[in-house]
1. Quick check on the output: 0.85 is FRET efficiency 1/(1 + (r/R0)^6) of positions 11 and 99 (r between Cβ atoms, R0 = 25 Å, to 0.05), derived from one of 1, 2. Which one produced it?
2. Work out FRET efficiency 1/(1 + (r/R0)^6) of positions 91 and 131 (r between Cβ atoms, R0 = 41 Å, to 0.05) for each of structures 1, 2, then name the structure with the largest result.
3. A value of 25.5, 94 was computed for Rg and Dmax of the Cα atoms in Å; which of 1, 2 is the source structure?
4. For structures 1, 2, which has the highest computed value of FRET efficiency 1/(1 + (r/R0)^6) of positions 19 and 59 (r between Cβ atoms, R0 = 35 Å, to 0.05)?
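Please treat every number below as a calculation from the coordinates, not as lab data. Keep in mind the model is a prediction, meaning the values are calculated, not measured. Cβ atoms are built from the backbone, for glycine too; each structure is taken alone.
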Structure 1
Amino acid sequence: MRSFKKGDEAEAVILSIDPERERISLGIKQLDTDPVAEFLAVNDKGTIVTGRVVEVDAKEAHVELATDVVAVLKASEISADRVEDARNVLNEGDSVEARIVGVDRKNRQIALSVKAKDQDDTRRNMSKLRDQEVETGGPTTIGDLIKQQMGQD
């Protein structure tokens, strides 16, 4: 909270004017930049981001994505494997790469998921592998691969 003394100059934003009551409402807080809003202007839902774990407990980890921008990574979103306690997987100071899976602009909250990022990476790699197999004329399914292997024996 800012305090002012008589004679101090300050900038403010006019919030409303009430001519009937002869009042003008001013706001100083509106002049401050919002680091979360600025971050989300560049990194919206679905973006892969990297951050540093600043706090971890059993249920979740708090990941700093930028100065004054902290996101939540729930234990269930850390890995495709079941994670009972996030402290068994993450430590303060660890670097984390995850996908933004939820954004609540009103409450200034960001939800992350390493699991979603890993699943997308797997899908992308499988697609590349299928494309390579089609180009080289190799097997495109597990059944084709087994048939190919059985035929060579």
Structure 2
Amino acid sequence: MTERQYFPLFVDISEKEILFVGGGKIAARRINALAPFIQRITIVAPEADGSILALTEEGEVSWIMREFDDEDLEEKDLVFVATDDEELNEQIALMCRRKGILVNVSSDKNLCDFYFPGIVRQGDTVIGITASGKDHAKAKRVRERIQEILTEEGI
């Protein structure tokens, strides 16, 4: 089977209904990266990282403090899955595909309809970086270097 190629696409998600299943450090990092681009995020998780709690207090994030339920997918446009339960992650990904919902599973690139990029933002400039899900450390180094260049150049 030929490896899938992913096209970089910048899209307005400001009014999309976004669900995160899981509330740990990976979810927190992604939610914080998404926050400037969206109005609503719902998290379903029995527990949540401290930075998620801060966002719920600010009203940017709605946290449903319980385990995932199939009905949580209703009327969602994008779903991010970041739990420690591989079987649940796969189950949610399959349900999303059946419903036509784009899904990203942080622990398994093969279950992803899209990759979550490293993001550099400076003014109106937004740059997304990925290493095709193969080398997160490399993508991080590239993101950090691009940030340095933009800062040095005053762009």
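1. 2
2. Largest value of FRET efficiency 1/(1 + (r/R0)^6) of positions 91 and 131 (r between Cβ atoms, R0 = 41 Å, to 0.05): 2.
3. Source structure for this number: 1.
4. 2
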